[in-house]
Structure I
Amino acid sequence: MKKIINPWNGRPEYNCFGCAPDNPFGLHMEFYEDGDDIVSRWRPEHNYQGWVDTMHGGVLATLIDETSGWVVTRKMQTSGFTTSLNVKYRKAVSTNDPELTIRARIEKQVRNLLFIYAEIRNSEGDLCVEGEAVYFLMNQERAHEMGFTHCDVEEHPCEDADR
């Protein structure tokens with residue numbers, strides 16, 4: 001896997017709840033490219049619980065949505081926004097789980113709509129959450145106006161991300 005370089009890092013207006021590393025309330029997600037998939041490894045915390053030791057469903061949906069957005073950023077090399085998000089909760093996710101794996105990939109594209117499948121697995125590899133996100137893709141001109149130019153990966157594979 002190769003680590004995706006966040007193209008918005010260092011921009012003063014950048015404060016995304018999902019991926020901005022300096023947002024004090026954010027999830028601080030990082031992303032990797034693994035073939036057709038975009039992957040994030042994320043550690044639950046008790047601050048994100050909905051019930052005792054159980055992850056809040058809205059936070060899990062956010063993990064799905066954010067990872068899907070990075071499919072647009074890296075795979076389509078543009079910006080976009082969520083038009084719909086359908087989430088299926090298969091198994092409760094513990095806030096005590098040491099690490100979740102979120103994966104997302106393109107299912108299909110219909111004109112300027114991108115259909116993305118995403119899933120969350122716990123540290124045991126159990127499928128806990130599935131989702132389908134539909135993103136509206138901005139044309140290159142509009143994406144550039146929004147500050148997006150391109151999204152690259154680091155040159156060398158990440159050994160620690162392959163676990």
Structure II
Amino acid sequence: MIIKIKPLLINVLIPVLLGLFIGFVVSFNMGAYEQLLKPALTPPNWAFSLVWTALYVLMGVSAYMIQVSHSWTKNKALNLYRLQLLVNLCWPLIFFNLQLYLTAAIWLVALIVLIVCMILAFSKISPLAGWLQFPYLLWSIFALYLNISICLLN
């Protein structure tokens with residue numbers, strides 16, 4: 001398979017730049033987060049940026065693989081990708097900016113369902129594209145644990 005650099009870069013840059021933008025927006029509301037009681041497994045703050053950047057790159061590479069495929073179901077799979085990305089980008093606003101921790105946990109459950117649906121759709125087109133989404137699924141499940149723990153501790 002010949003790699004098409006421009007579509008690959010676009011697919012990677014879209015989630016990375018959107019994630020950076022949302023990170024910038026929520027950075028103004030981190031004071032309240034710092035005051036919260038957090039569960040024992042909470043990573044240091046710097047780890048979140050690092051992990052999310054890596055996950056957004058994997059998402060973009062995976063979406064690129066679907067976009068350049070010749071599957072007649074790629075549009076449905078990419079629409080699931082776009083929807084879950086939108087839901088993903090709304091979660092930090094709900095959690096950090098609005099401080100609606102229970103709502104954010106429910107939102108994460110919906111996101112996890114969308115991620116599973118996307119993985120299934122991607123896997124039918126490209127098993128590798130589906131597998132590239134698994135770290136994202138696992139991190140989202142971990143984020144749900146953190147979110148629920150913060151709800152219970154605060």
**OP:** Supply the structure label, taken from I, II, corresponding to FRET efficiency 1/(1 + (r/R0)^6) of positions 24 and 112 (r between Cβ atoms, R0 = 30 Å, to 0.05) with the calculated value 0.30.
**Re:** I
Original post:
With mean count of other Cβ atoms within 10 Å over residues 80-87 computed per structure, which member of I, II shows the largest figure?
Top reply: II
Original post:
Who wins on distance in nm of label points 7 Å out along Cα→Cβ at positions 16 and 56 among I, II, i.e. which is largest?
Top reply: I
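Tell me which structure, out of I, II, gives -4000 once helix-only ellipticity at 222 nm (-39500 (n - 2.57) for each DSSP H run of 4 or more, over all residues; to 500) is calculated.
I
In terms of distance in nm of label points 7 Å out along Cα→Cβ at positions 8 and 144, which of structures I, II is highest?
Greatest value across I, II: structure II.
For distance in nm of label points 7 Å out along Cα→Cβ at positions 72 and 88, find whichever of I, II sits highest and give me its label.
Working: I: 2.4; II: 2.9.
The structure with the largest value is II.
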Original post:
Can you say which of I, II returns 31 when relative contact order in percent (Cα under 8 Å, 6 or more apart) is computed?
Top reply: II
Original post:
Here distance in nm of label points 7 Å out along Cα→Cβ at positions 32 and 136 has been calculated and equals 3.4, so which of I, II was it run on?
Top reply: I
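Coordinate-derived values only; no laboratory data. Model, not experiment: these values are computed from the prediction. Cβ atoms are built from the backbone, for glycine too; each structure is taken alone.
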